[in-house]
Each structure stands twice: as structure tokens, then as C-alpha cells.
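Pasting the structures here.
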Structure P
């Protein structure tokens with residue numbers, strides 16, 4: 001089959017894989033191609049109507065409910081971690097450390113007034129938490145939410161796609177949304193136009209340069225057929241970054257143990273939302289507590305060695 005890679009254009013010695021939809025367990029089959037040159041995995045036969053694969057119960061559309069006291073304590077801790085002093089914040093920071101998202105933000109020179117865009121924000125879980133600690137110029141967009149959302153803390157979430165936005169930002173974030181976009185070159189070109197030199201693009205994505213893909217192949221949990229048009233390799237993501245004027249400042253690995261137990265479930269024909277799934281019903285899953293502990297240990301090891309299946313790229317516009 002002569003298939004041109006949509007990232008680098010290569011058509012020689014590419015490999016093809018039949019992949020099932022397994023989050024909701026429809027088991028519809030889709031064909032993914034892995035480029036022999038840049039390594040990117042890409043969907044070759046997207047469905048005519050993708051919206052049916054993003055039902056209301058899709059996890060990124062759910063805003064978690066937090067108890068009032070916990071939410072208030074998180075505000076103190078988060079603000080202190082971002083450099084805003086308080087006695088309560090200091091105590092919480094000393095006990096729990098800095099939240100992961102604050103560590104991200106501290107890498108990218110943003111302030112509370114920096115204009116920040118979250119692309120593919122779902123219902124805006126992260127932006128909502130940022131708004132609670134004082135960030136005052138936050139926007140999220142997601143084409144698949146039901147309608148626009150305006151939160152009391154000033155966070156705005158719009159039912160729009162990237163190409164309907166024309167403002168400039170100090171930081172644009174894509175938390176597991178880049179892989180859902182069909183034309184990667186158009187996306188990177190658009191993102192580049194929305195950032196001035198020295199500003200940041202933060203992308204978190206599944207990575208097929210990983211143990212989980214190499215071991216589980218078609219049953220890799222993060223393939224997410226057909227919602228993921230692409231599952232990048234380190235090489236293919238770097239190719240796009242360089243082509244559109246970005247330098248990679250730093251890469252972090254933040255895989256979770258679901259890369260292993262989720263893939264093992266798919267291998268045994270158990271969908272993510274099945275009653276036998278550890279994600280849904282741990283007490284009814286196929287795994288023992290000892291197995292789950294081993295998956296956690298192995299995930300930590302894979303992240304530490306750069307072999308986890310999720311990575312965060314801090315890209316600075318040149």
C-alpha cells in the first residue's frame with residue numbers, strides 16, 4: 001500500500017495496523033500507519049462523523065466536584081507554589097509540595113495576567129483551577145463541548161476550534177488535544193502565528209517512542225482509535241517543531257500506570273468502561289493489588305528513563 005506520511009512525506013516501508021475502538025468498546029476497526037522515517041503513527045481511514053466517538057460521558061467533558069474546604073486549601077497551596085506568600089500556603093507546600101501544573105507554568109515565564117489559551121480544554125478543569133488562584137486572562141476552546149461556558153472566576157471556555165481564534169498569547173497549551181487534530185502542519189503553522197518570539201507552546205501527548213507501544217502494538221491504550229489522528233514519535237514531533245519555528249526547551253515524561261494495565265485489558269478484550277475494567281471497578285478487575293503495585297513501579301521507571309508513553313514538550317518560539 002503506497003501511503004504518504006502526512007508529517008514528513010515518506011512512503012517507503014511504512015507499516016499498517018488494525019486498531020479497535022476500545023474506550024467505549026464499540027470495537028470498530030481502524031487502520032493506522034507507522035512511518036518508517038519519522039515514526040509517527042497516523043489514522044488512515046477516519047470516520048465520516050467523529051462526534052459519535054465523543055459522547056457526553058467522554059472523560060474530558062466532566063468537571064470534577066471538589067469539596068469546598070479542599071478547593072480553598074488548594075488555592076493557598078497553589079498560590080504559594082507560584083510565589084505568592086501565605087502562612088497556610090507555606091504549611092501545605094511543605095507537606096504536599098508544588099502541584100504539577102504549577103511546575104509547568106514556572107518553566108514558561110508566565111504571570112497572573114499573561115494571556116493563556118488552552119486548546120482542547122474540555123470543560124476547562126485546569127483553567128478553572130488556575131482562575132481560582134488569580135490568573136485573570138484565561139481562555140479555553142473545545143469544538144466538542146455542548147456550549148460556551150463562563151465561570152464565576154472569569155475563565156471563559158468557547159465552543160470553537162483553533163482556526164476560529166486570532167488573538168496572540170504568551171502561552172498556548174495543548175493537553176492531549178494535538179493528537180485529535182487532523183492537519184498537523186496547518187495546526188503548527190496556526191500556533192506559530194499566535195505566539196511572538198520568546199513565548200511558549202506547551203504540548204502534552206502520547207508518544208509511540210515508548211515501551212507501551214513497542215510491547216502492546218495494536219492494543220496500546222493510548223492509541224485511542226479513532227479519536228487520535230496521530231500518535232507522534234519524538235522524531236516526528238521535533239520535525240514539526242523545527243519546521244514551524246520552535247525550539248524544544250525541555251521534555252518531561254508523565255505517563256500513568258494505565259499505559260500498562262489499560263493495554264493489558266485491551267489485549268484481553270476488556271474495554272475501558274467495562275465493569276471488569278480497573279478504571280471503572282477496581283474490585284472487579286482482572287488484576288491483583290500486587291500486579292497494580294508493579295505497574296506503578298514500572299511506570300515510574302519508564303518515566304525516569306524516557307520510555308513512558310506520555311510526554312510534555314516545552315517549546316519556545318524562535
Structure Q
């Protein structure tokens with residue numbers, strides 16, 4: 001890793017701090033007489049070079065529009081994507097911050113304003129090399145992968161198959177109710193861990209999961225608590241969001257469907273990465289009897305939620 005940084009002229013001083021990332025390997029690296037940088041080594045074979053560079057271009061466009069994101073540095077080589085010892089990597093300026101306080105109305109409205117600006121720019125042109133968030137890629141394919149790999153305990157398999165099939169069918173109904181919503185370039189993984197807060201407000205990091213999809217994908221992960229709390233939070237977010245971009249209320253039919261797809265996708269993601277030594281160490285509870293029992297209960301809860309009326313801001 002130090003040699004990789006040296007190869008692009010950044011001259012590390014030997015200090016490396018591992019940051020919280022499982023999909024890629026991310027470190028803060030000290031430098032000789034210069035500010036620290038964050039270096040991301042990409043997981044091999046996940047994204048093509050074109051897909052990575054497409055995300056880099058999007059974050060640079062956002063930064064040039066004075067939207068607080070952290071794009072990768074374009075170094076003396078003229079590119080933001082580098083190769084060393086067979087591994088691709090990118091280098092970012094190091095930015096600090098704290099976890100946002102999403103229980104505050106002003107914080108949520110502030111978040112909504114910036115997400116609205118991200119989406120206004122993201123809607124100007126589509127991704128060409130990055131995928132779309134849909135039922136096929138986040139639900140049907142993960143289901144098939146888990147079944148093909150025989151990850152489910154035999155005694156729980158019938159119950160899991162029944163509940164996941166019902167959940168996916170209801171997700172299809174939710175998407176049908178939403179109608180022909182617009183797909184745009186998203187952050188894609190806009191949860192509290194990917195937002196850092198300072199006195200100047202939020203800045204958004206880690207666009208690694210950026211893809212095409214509905215705008216509400218970047219909103220629902222900011223919601224928490226019971227239905228009443230989520231309605232109030234959504235009203236605050238949209239109050240800021242609609243200062244910059246109109247929100248299509250039909251997309252609220254997608255909230256619980258998208259939550260369901262994320263839960264299904266997450267189980268398959270853990271299974272796909274189980275050969276990586278970092279995963280059994282970080283997720284020792286995965287693939288236990290209790291784990292799959294909890295996933296069955298979770299999907300049953302989502303089945304009930306997808307049959308309720310969607311959240312409508314008060």
C-alpha cells in the first residue's frame with residue numbers, strides 16, 4: 001500500500017490507519033510534510049474501469065457545482081484511477097466530521113437540500129457503465145445465488161423460499177403502483193455512515209455504490225423509528241429537497257419495497273464475500289440457524305409493511 005502511494009508521487013511517511021470498509025480496503029495515510037490522504041483499493045472484478053471512472057466523473061461534477069462531496073484526486077498522471085501490483089486504487093483528500101444528528105428537523109432539512117441538488121445534477125444524464133437498482137439485480141438474482149449455493153439450513157429452506165417469494169411479489173406490486181418513475185444517478189448508499197457533519201453542514205462520501213435508480217432510494221435510509229417519526233422526518237427532508245428539485249410522490253410506494261430488496265441483497269452480499277477473511281471475523285453471526293430465522297421474521301414484517309399505505313409527509 002505504501003509502495004502504491006509512492007508510485008503516484010505522494011510519498012507516505014509510514015502511518016496507515018484502516019478505515020471502516022469491507023467491500024474495498026480503505027486507509028488514511030500520513031504523508032511527508034503534506035496533509036494526510038485517504039486511499040481506496042478497489043475489490044478486484046467488482047466494477048470495470050469504465051464504471052469506476054464514471055463514478056469519479058459524477059463526484060467531480062458535484063464538487064464543481066459546490067455540492068459538498070469528496071471526489072478523488074486527479075494526480076500528475078492525469079487520471080484519478082491508478083494501478084499498482086495488480087490492484088486498482090484512488091486517492092482522496094482526508095475530510096473529518098461527526099455523525100449527523102438525524103433527530104433534528106433542521107439537520108434533516110439541510111440534508112434534503114443537498115440531496116435535492118445531487119439529484120438535480122444526477123438527472124441531467126444517465127450512467128452508461130453502472131447498473132440500475134431494480135428487483136432483478138437486488139432481489140431475484142440474490143435469491144437465486146443463495147439457493148444455488150445452498151446457504152439455507154434444510155429445515156428452514158421451505159419457510160424462507162415461501163416468504164422471499166411472497167416478499168418479491170409484493171415488491172413488484174409496489175413498483176407497479178409507483179408507475180413509470182424517473183431513474184437518475186444516485187449516491188445509492190446514503191446512510192448516516194456515509195455523511196460527515198461539520199460546522200459547515202454535511203459532506204457526502206463513498207459513492208462506490210452509486211447507480212441509476214429512483215430518487216427515494218437516497219431518502220428512505222435517513223428515516224428511523226415508528227411510522228409517526230418517519231412521517232415527520234420525511235416531511236423535514238422533503239421541505240429541503242423540494243427547494244431544488246420536485247419530488248415525485250408516487251415513489252413513496254417504493255420505500256418498503258426498496259428496504260426489502262436491500263435486506264435480501266445484504267444476505268447474498270455476505271455470502272459472496274465469505275471467502276474474504278475479513279467477513280467471518282466481522283460478521284460471525286452470519287449463516288447460523290439464528291441468522292436465517294431472523295431473516296425469515298424480517299421478511300414477514302416487510303410483507304406486512306408493503307401492504308400498508310405508503311408514508312405521506314404530514
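Only the coordinates and a few stated rules stand behind these numbers; no lab work does. All of these numbers come straight from a predicted model, not from anything done at the bench. Cβ atoms are built from the backbone, for glycine too; each structure is taken alone.
Thinking of P, Q, which structure, once Cα Rg over 2.2 N^0.38 Å, for residues 14-189 alone is computed, gives back 1.21?
Considering all the candidates, the number was obtained from P.
Using mean count of other Cβ atoms within 10 Å over residues 78-85, single out the structure from P, Q with the greatest value.
Across P, Q, mean count of other Cβ atoms within 10 Å over residues 78-85 peaks for P.
For the read-out mean count of other Cβ atoms within 10 Å over residues 134-141, a value of 20.4 was computed from one structure; give its label from P, Q. Each step should come with its number before you reach the end.
On the way: P: 20.4; Q: 17.5.
Working through the options, I get structure P.
Can you spot which of P, Q the value -8500 was calculated from, given it is helix-only ellipticity at 222 nm (-39500 (n - 2.57) for each DSSP H run of 4 or more, over all residues; to 500)?
P
Ranked by FRET efficiency 1/(1 + (r/R0)^6) of positions 94 and 126 (r between Cβ atoms, R0 = 25 Å, to 0.05), which of P, Q sits at the highest value?
Structure P gives the largest value of FRET efficiency 1/(1 + (r/R0)^6) of positions 94 and 126 (r between Cβ atoms, R0 = 25 Å, to 0.05) among P, Q.
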